[in-house]
Structure 1
């Protein structure tokens, strides 16, 4: 399940990608616009900045801007940043692999094989969906 942090991070990135002013957006403005609690959003934006997805400016006229082209930011990057590995079980994860203690043969384990398929399908979608692509989808839907 997608956490609120990931959901709000994606919403904030979408809002910043749609902003055509090329000026930093203040946390308070973004929080009101996207209906995200400001303190929660502040922590999310800091994590996105620390991950190199956002840049910030301090002082009057300060706020947050995208640090990369929205075509280069994927939903998969954001979800992994806040929620960790995409696999539903650790033995199917590529980035957070942990063997199961109760598994006799990992190569033939039905649970692992099914969950690896879930992980692969999820990664294929999230890693090939950019913030720019989502903005375009929103515009077409609206």
Structure 2
């Protein structure tokens, strides 16, 4: 099962992120990792939470624009060249990475990276064929 990421669109003004995170806190939702990308007057908060469906419903109920997206979480050896090896696999198979970011916690001695692809199943197949561990949703967020 793929990992569900929430993309939250916020006006780039003081207090807007705080308001969204307050909704999540009040619902008992834990943010496992997040990244923010700025696009002019707006920001896109991409996050992985422990209860994505509940978070999506709560944010939408409070009039936030939020959408779910499937992403891949993969384990990499935490040493030089590991990310490069994964990127070479994607390049060899003509799989374009739309974006990526690091998961904040390691799994044992391994790093975890989050990837977004247009064809997530092709990327998953390529990784598995090359011996990578694709992290299951339940192993990442403990649902």
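Values quoted throughout were computed directly from the atomic coordinates according to the rules given, and no laboratory measurement underlies them. Please read all numbers here as calculations on a predicted model, not as lab measurements. Cβ atoms are built from the backbone, for glycine too; each structure is taken alone.
From which structure (1, 2) was P(r) over Cα pairs in 5 Å bins from 0, in percent, for residues 39-102 alone calculated, if the value obtained is 4, 15, 20, 19, 13, 12, 8, 5, 3, 1, 1, 0?
1
As an exercise: helix-only ellipticity at 222 nm (-39500 (n - 2.57) for each DSSP H run of 4 or more, over all residues; to 500), calculated from one structure in 1, 2, equals -9500. Which structure is it? Numbers along the way, then the final one.
Values: 1: -16500; 2: -9500.
For helix-only ellipticity at 222 nm (-39500 (n - 2.57) for each DSSP H run of 4 or more, over all residues; to 500), the value -9500 is produced by structure 2.
Using Rg and Dmax of the Cα atoms in Å as the calculated read-out, with 15.8, 46 as its value, let me know the right label among 1, 2. Don't jump to the answer; show the numbers that get you there.
On the way: 1: 17.8, 61; 2: 15.8, 46.
The read-out comes from structure 2.
Of the structures 1, 2, report the one carrying the highest value of mean count of other Cβ atoms within 10 Å over residues 63-70.
Structure 1 comes out on top.
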